[in-house]
Each structure stands twice: as C-alpha cells, then as structure tokens.
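Enquirer: Multiple structures follow.
Every number in this text was worked out from the coordinates using simple rules, so none of it is lab data. The model shown is predicted, which means the values in this text are computed figures rather than measured ones. Cβ atoms are built from the backbone, for glycine too; each structure is taken alone.
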Structure 1
Amino acid sequence: MSNHIIIKNKIRSFNKRITVSGDKSISIRCVLLASQGIGTSKIFNLLESEDVINALKSIRKLGVSYRKFKKFYKINGYGLNSFGGKKKIVINAGNSGTFARLVLGTLVNTKNIVKVIGDKSLSKRDFSRITNPLKNFGVNISSTNNCLPVKIEGSEYLRPINYFEKIGSAQCKSAVMLAAIKTPGTTKIKAKKSRDHTEILLKNLKIPIKISKKKKFDYFEIKGPSNYSGFNYNVPGDISSAAFFLVMTLLCKRSKLTISNVNINKTRTGIIEILNQMNAKLKIKMVKL
C-alpha cells in the first residue's frame with residue numbers, strides 16, 4: 001500500500017511584504033562585538049535561536065550585561081579588556097562551531113581561565129585550526145585531542161602573528177581577527193576566500209583593517225589594540241529562511257512577495273542564482289542602511 005499526500009486547498013494569489021528572522025552568523029558576531037565595544041549597543045532583529053541565546057548567556061558570565069527590549073537587545077560593553085566574571089568560567093557553545101571558535105578569539109586577553117564546551121556533535125570537530133594560531137599570539141590554551149573542551153587563559157603580552165588560513169574557514173579567520181584587534185601591533189592574514197561578515201563589520205566599526213582581495217586569497221592587515229564605540233545594528237534577515245517563501249511565491253500564480261532587509265551577501269545567494277537560472281522573476285533592490 002503506497003502513501004499519498006492529498007492537498008485539499010491551494011494557496012490563493014497574494015501580494016505581500018514580509019521580513020524573516022535574522023542571520024545567525026551575523027547575530028553571533030554582533031553579540032561578541034557589542035560585548036567588547038565601549039558603551040551601549042542596540043542590536044535589532046537579533047535571531048533568538050539556541051546558538052545566539054548561548055552567546056548572550058556567555059557574555060553575561062564574562063561580566064557583560066544585556067537586556068531584551070521589544071524591538072532590540074541592549075548590550076553594555078566596557079572595551080577590549082572588560083571580560084571578567086568568576087575565576088573559572090564554563091561556556092557552553094551547544095552545537096555552534098561559529099560561536100565556539102569566535103569566542104576563543106575574544107578571550108585571548110582574559111585574566112581568568114575559561115573552559116569552552118559543546119554538545120556531543122560539536123565535541124567531535126577539530127579545534128586545532130584555531131587553538132594553534134591563538135597559541136602563537138601568546139595565549140595559554142589546551143584541548144582534549146584537538147577537540148572540545150578547550151581551556152584558555154589569556155595573556156597581557158600578546159604579540160601579532162602572520163596567519164595563513166588555507167581551508168576557507170570563515171570561523172577560523174574571524175577568530176584570528178577578533179584576537180588581532182586586542183593585540184599590540186599589526187596582524188597579517190592570508191585567507192582562502194570565505195564568508196566576509198566579520199571584516200565588513202570591523203570596517204564599519206572603523207577598526208584599522210586593510211583588505212586586499214585577489215583571485216584565490218584575501219589579504220588583511222589589522223592594527224591593534226583597537227577599541228571602538230558601542231553601535232546600533234539591524235541584523236539582516238537570513239536568506240535561508242527567505243528561500244522557502246521565494247519558492248512558494250514562484251509556485252503560486254499571479255503572486256508577488258517583497259522580503260525586506262535580507263542578507264544578499266554573494267557568499268549566501270546560491271538560491272537566487274539557481275532560481276534565476278530557472279527563469280524566475282526576481283528583483284533585488286539595494287538599500288543603503
């Protein structure tokens with residue numbers, strides 16, 4: 001006996017405008033950067049997923065306060081040297097490789113020992129790709145068979161490094177960038193092309209970063225220490241969340257949908273490129289924020 005799916009009602013044609021949930025990777029970066037800024041940051045459209053909530057809980061453990069309002073999160077930062085909290089802190093990254101690796105970059109100058117753990121799946125992933133360059137900064141860091149848990153104790157005597165990221169990991173590249181802004185001198189990075197959320201945010205925060213893009217690799221020079229002020233930021237919607245609504249609209253005759261504030265970074269727009277190849281009628285309107 002075969003199974004069947006019976007659709008009793010079709011969606012009527014529509015003309016709507018919607019927004020979608022914030023991008024997770026950018027949300028995590030905003031939480032970490034806001035925690036290190038001087039003053040108050042307001043983050044709008046922050047994704048309230050488990051990974052991002054873990055990031056918020058973690059900065060609170062490190063002595064940074066935040067508060068949720070109706071339309072935004074308010075995070076109170078005290079600069080690059082502000083992380084404190086208890087002498088021994090355990091941070092649970094859950095399943096988020098992005099948060100686990102990036103938070104290690106922000107801990108290079110912490111005075112306390114911090115232990116980063118994760119769930120069973122994340123604990124099987126290789127963390128040597130980030131613990132090794134962080135050691136070169138002068139940080140005392142250890143792991144279990146190159147996996148989580150990772151223990152890190154920051155240093156007052158950080159030194160800049162030359163770093164070659166050859167795999168195309170935005171997580172590792174970003175963690176080194178977050179360490180570099182705390183480190184006296186100029187850190188130089190050669191990285192295989194990957195998502196560029198972190199460098200865009202650093203540039204917008206007026207942090208001294210030089211970027212040179214070549215065919216296969218990107219080159220960066222970051223001068224530290226580079227304190228910056230708190231900021232307001234509206235996290236763009238996640239293109240992955242928008243994809244379902246794009247396809248639904250294309251399958252519904254005489255329908256039109258406008259999705260506002262969506263991240264269309266060229267590293268994330270595969271769905272748009274595929275739909276365009278299928279002769280979909282899609283228009284992108286760029287709005288300067």
Structure 2
Amino acid sequence: MDRKILDDLHAFSVVARERSFTRAAARLGLSQSALSHTIRALEERLAVRLLTRTTRSVAPTEAGETLLRTVEPRLQEIEAELEALSAFRDKPAGTIRITAVDVVADTVIWPKLVPFLKKYPDIRVEIVSDYGLTDIVAERFDAGVRGGEQVAKDMIAVRISADTRMAVVGAPAYFKGRSAPRTPQELVDHDCINLRLRTHGGLYAWEFEKAGREVRVRVEGQLTFTGTPHMLNGALAGFGLAYVPETVAMLHIAKGRLKRVLTDWCPPFAGYHLYYPSRRQPSRAFSLFVEALRHRG
C-alpha cells in the first residue's frame with residue numbers, strides 16, 4: 001500500500017472535523033491550495049466524493065462520514081503507538097495538545113509548564129483556550145481541563161489545583177447609588193458582564209449554591225466577552241458585575257479596586273482537573289506532562 005495514503009486520510013479527517021480548509025490547513029501546517037489538491041487526489045483515487053464544498057462551509061458526504069467513522073479511530077491508534085515509541089528515545093519528545101480556559105492556562109498550567117519545558121526541550125505543548133465543554137476525542141486533543149465535577153466518568157482525571165471558588169465582583173464606582181445584590185435573583189436588576197461560550201455560542205448562566213439549593217441566573221448587561229481577563233477589565237472599569245474565579249480577583253479585592261458580593265452563594269468546588277480518555281496509551285512525554293501538572297497540596 002502507498003504509505004502516502006495515510007497522510008492523505010489524516011488530512012481528510014482534519015478537514016472533515018474542522019469543516020474548514022482554512023482551519024485544517026493551519027492545523028496541518030499546509031497551504032490551503034496544497035490541502036485542497038490532497039483531498040481532490042484522494043477523492044480521485046477512491047472514485048467517490050468525500051466532501052461537499054460551498055463558498056462558506058465544508059461538510060462530509062455520506063461516503064465521507066462513513067470513511068471518517070471507520071478510519072479516524074485507527075489513525076488515532078497509530079498516532080498513539082508512534083508517540084509511545086518516544087519511550088525508547090534518550091530524550092522524551094512529541095507534541096501535546098490540550099484545551100483549557102484562559103484563566104487556568106495562565107494561573108495553574110503556565111507556572112508549572114515553564115520549568116517543564118526547560119527540562120524537556122524536545123516536548124512541544126499547544127494550549128487552546130475554550131470555555132465550551134470540548135469533545136477532546138473528536139477534536140483530537142490529548143487532554144482537557146475542567147472543574148472536577150464536570151469530568152465524565154469514562155475519563156481519567158488528575159487534580160492540578162487546590163479547591164477554589166467563583167466570585168461576583170464590581171468596582172466601588174459601580175455600587176455608587178446602587179444596593180449590592182443579596183440573592184442571585186437580584187442580579188437581574190444589575191448590569192452584568194456576560195461570558196459567551198465559543199463552542200456552543202450561548203451565554204453562560206451564572207451558577208450558585210447555598211444550603212443545597214442550586215440557582216442559575218441569566219444576566220444582562222452592556223458587555224459580553226469570551227474570556228475572563230476582559231470580563232475582569234470590564235468590572236474594574238465600572239461597567240458592571242463580573243463572575244470570575246476568585247484567584248484572579250483577590251488581589252484587586254484586597255487593594256480595594258473591586259468589591260465582592262454574594263460570597264455565601266459561591267461555595268468551593270473541587271479544583272481543576274486534567275482529564276483524558278481511559279483507553280489512551282500515554283506516551284512518555286504525556287506521562288511526564290501529567291506528573292508536572294499534578295497538584296501536590
């Protein structure tokens with residue numbers, strides 16, 4: 001068998017999952033024209049149309065969906081086995097792709113990643129920031145990061161942070177002439193800074209709990225962002241209340257730049273966990289990465 005067809009099948013699977021030649025080419029490190037030529041050559045070789053192309057999107061045909069379901073799991077197995085061979089090298093090597101929210105990438109992962117990368121210069125790490133509940137298998141990530149209670153039972157979960165809490169905060173200037181909310185329901189009378197979940201497109205409903213009672217509130221306000229740093233900046237500028245991890249707000253609270261409200265409605269949760277499929281055969285590089293991130297408190 002022509003070994004090149006494995007590369008072509010991998011290229012097809014990336015295009016089919018990304019549903020975009022632009023994004024797929026960026027992931028594969030190819031030009032769009034070269035990738036388009038590869039897909040056309042594969043379709044000609046198989047004598048069947050695999051993708052439906054329009055001016056705005058790309059989608060697998062019925063034959064393409066069948067090929068994707070059949071081939072992609074095998075390609076992933078081959079990649080995992082090839083990565084596992086790095087255990088026989090003198091220096092661990094390989095690429096690790098993970099998805100995590102930006103605040104975790106900045107405050108939890110990055111401080112541990114700096115010494116790790118210096119110790120293992122042949123290991124490459126790609127971090128994609130996303131607040132949606134990404135399917136790491138379908139999106140071909142090695143691992144993801146979520147709050148402990150969000151990890152599916154068929155995944156291996158490794159704690160990478162201590163317990164933490166969320167915080168509702170606003171600038172002192174915002175509270176001038178306004179009463180602080182005493183219950184989550186009163187947030188509907190306030191300007192709040194929304195978070196849009198890029199994976200699903202919807203706005204995040206703020207979640208609270210007190211004495212076993214859970215409350216979700218859909219808030220409104222002038223600003224909507226897709227990341228915590230911008231939400232925090234909006235709150236500091238007095239545009240409304242923000243719902244952020246307390247780790248990024250505590251310094252501003254201590255210095256009087258932010259005021260915290262609804263503290264008793266924000267109980268601790270089981271920190272952040274790195275998770276990956278239980279059937280995954282970890283490479284040496286990935287195992288070292290997991291140990292570097294593991295929480296030891």
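Enquirer: Assuming 1.00 is FRET efficiency 1/(1 + (r/R0)^6) of positions 30 and 206 (r between Cβ atoms, R0 = 41 Å, to 0.05) as calculated from a single structure, say which of 1, 2 it is.
Expert: Source structure for this number: 1.
Enquirer: Now for a separate question. Identify which of structures 1, 2 gives the largest calculated value of distance in nm of label points 7 Å out along Cα→Cβ at positions 46 and 254.
Expert: Sorting by distance in nm of label points 7 Å out along Cα→Cβ at positions 46 and 254 in descending order puts 2 first.
Enquirer: Comparing structures 1, 2 by percent of Cα pairs over 29 Å apart, which one has the largest value?
Expert: Structure 2 comes out on top.
Enquirer: Any idea which of 1, 2 comes out highest on distance in nm of label points 7 Å out along Cα→Cβ at positions 62 and 222?
Expert: 2
Enquirer: Here's a follow-up. Looking just at FRET efficiency 1/(1 + (r/R0)^6) of positions 6 and 246 (r between Cβ atoms, R0 = 25 Å, to 0.05), which of the labels 1, 2 belongs to the structure with the highest value?
Expert: 1
Enquirer: So mean projected area of the Cα convex hull in nm², for residues 102-141 alone, computed for just one structure, reads 3.3; which one of 1, 2 is that?
Expert: 2
Enquirer: When helix-only ellipticity at 222 nm (-39500 (n - 2.57) for each DSSP H run of 4 or more, over all residues; to 500) is computed for each of 1, 2, which one produces -8500?
Expert: 1
Enquirer: Can you say which of 1, 2 returns 37, 29, 22 when Cα extents along the principal axes in Å, for residues 22-133 alone is computed?
Expert: 1
Enquirer: Where does the value 2.0 come from, among 1, 2, when distance in nm of label points 7 Å out along Cα→Cβ at positions 126 and 174 is the thing being computed?
Expert: It traces back to 1.
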